[in-house]
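Listed after this line are the structures, all set down as structure tokens.
Computed from the coordinates by the stated procedures, all read-outs in this text should not be read as laboratory data. Only a predicted model underlies this, so the values are computations on that prediction, with no experimental measurement involved. Cβ atoms are built from the backbone, for glycine too; each structure is taken alone.
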Structure I
Amino acid sequence: MLKVNPKELNFPTWSEVSKYGIKTLRAGETVRAHFHDCNEFWIIVQGKGIATGENVTHELGPGDMLITKAGDEHSLVAIERMVAVYFHGVAPPDGRFGYLYSGIDLPFTKWQQQKKALAQNRTLASRISMETRKRTNLVR
């Protein structure tokens, strides 16, 4: 058994949680549409709100749990002062941390493909550079 602090986020490798906290939203406050590279869970402790994601809308109240799959865009509007406990699951290797936004950030699979292509391009550029140096006797 371990005690974890939300500021330190010192989770063991076997944990299925990577971040958690308590969020308080004022009546009328919104959480802009975003997505994550990990699953996200909210448990509503107090207040009411409306969550929207992937063309589905849910009214939320005390005791409700909102479960959002990695990559699914979602938003929230507090109808009245809302207090919720939230936690994030573990992101895949090389997953990004925090809020990601459509139109700004690529979905995880496309981001991984782009990252892999960039790495391959760097490797190719390095090989070409090395061959060029060899040909010009800069590297022996």
Structure II
Amino acid sequence: MTPQITTAAIAIASVVTYQLCMKLVPQDLNPISALVTIFGTALVCTLIAAKFVPVDVPNWSFAEFSWTPVFVGVAIVGIELGYLLMYRSGWHLAAAPLFVMGSAAVVLTPIGFLVFRQPWSSRYAFGLALCLYGLYLLSPQEQ
């Protein structure tokens, strides 16, 4: 397998596991207790992975500090809490990730073009239109 396929497979398997497990978090478990458990487990797994994942920098170093990982950490807490509360409010397993990722794609697409100068094409326009239509179809409907 190519590195692109291998890394995508890891990400896909992890997202599927994540969504299934997040949907199954008991309703009576305090959301903050769940997050503490989630992040404690993630810390242990990260420390274990550090022994196996090849990196370009040989030693752990915070000499080249960046605020970016701090903001990623804040965003991850929002993602975790957001999904947990979405599922508790009745979102379906099939709809919640599609709605979130479709919405994120709609927001990130123009940022990619305007800020990062990524190329624009009719394929992107068509994909963006499909995302918007998909969001309409997936949005909660008043009964």
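Which structure, out of I, II, was distance in nm of label points 7 Å out along Cα→Cβ at positions 54 and 70 calculated from, if the result is 3.3? Show your work: numbers first, answer last.
On the way: I: 1.4; II: 3.3.
Here the read-out was taken from II.
Comparing distance in nm of label points 7 Å out along Cα→Cβ at positions 62 and 102 across structures I, II, which is largest? Could you put the intermediate results ahead of the total?
Values: I: 3.4; II: 4.2.
Between I, II, the highest calculated value is found for II.
Looking at structures I, II, which one was helix-only ellipticity at 222 nm (-39500 (n - 2.57) for each DSSP H run of 4 or more, over all residues; to 500) calculated from, given that it came out as -7000? Before the final figure, lay out the partial values.
Values: I: -7000; II: -23000.
Label of the originating structure: I.
Given a computed value of 3.1 for distance in nm of label points 7 Å out along Cα→Cβ at positions 94 and 110, which structure among I, II does it belong to? Intermediate values should be presented prior to the final figure.
Values: I: 1.7; II: 3.1.
Clearly, the read-out refers to II.
If we compute mean count of other Cβ atoms within 10 Å over residues 86-93 for structures I, II, which one ends up with the highest value? Display every interim value, and only then the final one.
Numbers: I: 16.2; II: 13.8.
Largest one: structure I.
Of the structures labelled I, II, which one yields 17.8 when Kirkwood radius over Cα pairs in Å is computed from its coordinates?
On the way: I: 17.8; II: 18.3.
Considering all the candidates, the number was obtained from I.
Where does the value 1.4 come from, among I, II, when distance in nm of label points 7 Å out along Cα→Cβ at positions 38 and 78 is the thing being computed? Walk me through the intermediate numbers first.
On the way: I: 2.3; II: 1.4.
Label of the source structure: II.
For distance in nm of label points 7 Å out along Cα→Cβ at positions 22 and 46, which of the structures I, II scores highest? Mind dumping the intermediate values first?
Numbers: I: 0.9; II: 1.7.
Largest value of distance in nm of label points 7 Å out along Cα→Cβ at positions 22 and 46: II.
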